[in-house]
Structure P
Amino acid sequence: MAGELIVVALGGNAIKQADEEGTTEEQLNNVDATAEQIAGLVSSGYRVVVTHGNGPQAGSLLIQQEEAASLVPPQHLYVCGAMTQGQIGWMLQNRLAVHLRQQGSEMPVCTVITQVEVREDDPDFADPSKPIGPFYDRETAERLRDTRGYQVREVKPGHPRGWRRVVPSPQPVDIVERDAIRSLVSAGTIVVASGGGGIPVQKHEDGSYSGVDAVVDKDRAGLILAEAVGAKRFLILTDVERVALHFGTPQEAYLDRLTVAEAEAYFNHGHFLSGSMGPKVQAAVGFARWSGEEAVISSLHSARDALAGKTGTHIVP
């Protein structure tokens, strides 16, 4: 089949902007603009597999579960992950179909509700690191810790609303539906998979799986997805056009190209934070090392230019 196969990992801004409430209409408008960009990649000749984050959606859904607990039983975190996979997947496949049709393409789009295997002994279960839901001031965060059992952490030191709930974020080991995804891709389908990092599950001796209350990082899961489908490039789209050193300071310096060794050195020196750019750089490094090809980190609206080498940060073997 013609066309280079790429995995596109969408950041949260592709679905909900930071200054928005997160209404259905707002999210659909954002996804529509995102789908137009992805359709543009398809029109440029790329074969595309899409993955996405779900942090704001899962955080909001958890709050809804808790607030209505006196009326209906609240669902587990991993169930909320499955629910938001379906929500965002539907939005993407609905709007992608519209933009593909406008281009004269009837290429099918399909969302695969994806389970991602994690290990029971992953250290993040003992020391949770993944922020979800809204920001709180310290007093509110500590009250929620005491009344609802939240594990909370200051994720923006010194900021008046720098506290958030944190949950375990174990490393992904494998994708349970990898064969189904590969079959769909081989048949010419645009697949949306591993949304929100996938539903974290643990495998038992009898071959069955059970859900785990955690959130897998979507970029790390995107790396496993890229390996599963044999992608030639891994495109991580976020809200900045290039990776920077000393981000947000007067010494800020943008990076156009990094070798795996350079990226790892910068990471080890603390330039890329664990709650933001860190997992993206780690996933890009992992892809470049595994595939011998480049991974690209850029902004959503610069996707085609980034793949063409005109912008973005390119991480190479």
Structure Q
Amino acid sequence: MRRLFTVLLVATAAAAQPAAAPTRALGIERALTDVVRKVRPAVVAIAVVQEMDVQGVKRPALAGAGSGVIISESGDVLTNDHVAGEAARVVVVLTGGRREDAEVVARDRQGDLALLRLPAGRWPAVGLGRADRARVGDWVLAMGNPFWLGEDGEPCVTLGVLSGKGRVVQGKWLYGNSLQTDAEVNPGNSGGPLFDLEGRLIGINGMISTRHGLRANTGVGYAITIEQIRNFLPSMKRGQDAAHAWVGLDFDPDFRGPGASIRGIHPASPAQGKLRAGDVVVAVDGRAVWNPTQFTNVVSVMVAGREVALSIRREGRPRSVRLKLVPAPER
């Protein structure tokens, strides 16, 4: 009898599983749509407008498009510098199609951020999260305006995972300590938000990895972390362009850590007379450095003028050196 009772219990549980699975799936779906509904009003499309000569008549025309997100009720909008930083006129398109001109308040030319401001009013805004607490494998939502599909102001949504952290992507802009995601982002998504599943902003999407010269999603996108944004946001709100920190050290690529072994020091480096070739940097302000990439991750998101303590090894002996970080040279 006991054996029969056990078999019946197992059979009942197995029979219940097919019904439970759709219920769980629907619960997840509702949770995702609730987050999208909450943040959607603050996600905007951005149109860069310039006058063009059409048969001798100057007319406004679309010169570029991207995405953005409103981060304060007073109308502060974040986007990429490569979207709107050099624009003469920026038009923000809100959910529902409402259009408003916005001014470019400040730029981060190295970190690829621009701060825009809408006219005075009370605007829908999102809260800022913590990218440093996000884990690889966490689900994330990317929202924005790929291929100008959000011309009516309705943002597109993609779901993926945080596939990597601490990425350094260098080109015209330096994405230090950036987030990597497989949530699909394409041309037009630039400047749009990356959210965690509670609808908190953890990054601004800006770059994608491509192959064969094709400017389309390949499953690897990069977002500027909210921590970097927080470092520069106060001064940018005051209208000051961002100045990233720079140390001017060249590291030995063949050195096998832990640490980053100095191979050379730039003549304008604040480390002149304090560090020398052969020194191994093992920490910045107590944060461990395992290799040159991690050193770049730590320093590149800091504000120029900050003083930091470098922990080094010199001829095998530990030492501490304090440096005042200077502005990074123009790229």
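Read the figures in this text as sums done on the coordinates, not as results from a lab. Only a predicted model underlies this, so the values are computations on that prediction, with no experimental measurement involved. Cβ atoms are built from the backbone, for glycine too; each structure is taken alone.
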For -12000 (helix-only ellipticity at 222 nm (-39500 (n - 2.57) for each DSSP H run of 4 or more, over all residues; to 500), calculated) the corresponding structure among P, Q: P
Comparison of P, Q by relative contact order in percent (Cα under 8 Å, 6 or more apart) - largest value held by: P
Origin of the value 1.6, where distance in nm of label points 7 Å out along Cα→Cβ at positions 107 and 291 was derived from one of P, Q: P
Winner on Rg/Rh (Cα atoms, Kirkwood Rh), for residues 43-170 alone once structures P, Q are ranked, highest first: P
When FRET efficiency 1/(1 + (r/R0)^6) of positions 147 and 187 (r between Cβ atoms, R0 = 30 Å, to 0.05) is computed for each of P, Q, the largest belongs to: Q
Entry that produces 1.20 once Cα Rg over 2.2 N^0.38 Å is calculated, selected from P, Q: Q
Test item: mean count of other Cβ atoms within 10 Å over residues 67-74 calculated as 21.9, pick one of P, Q: Q
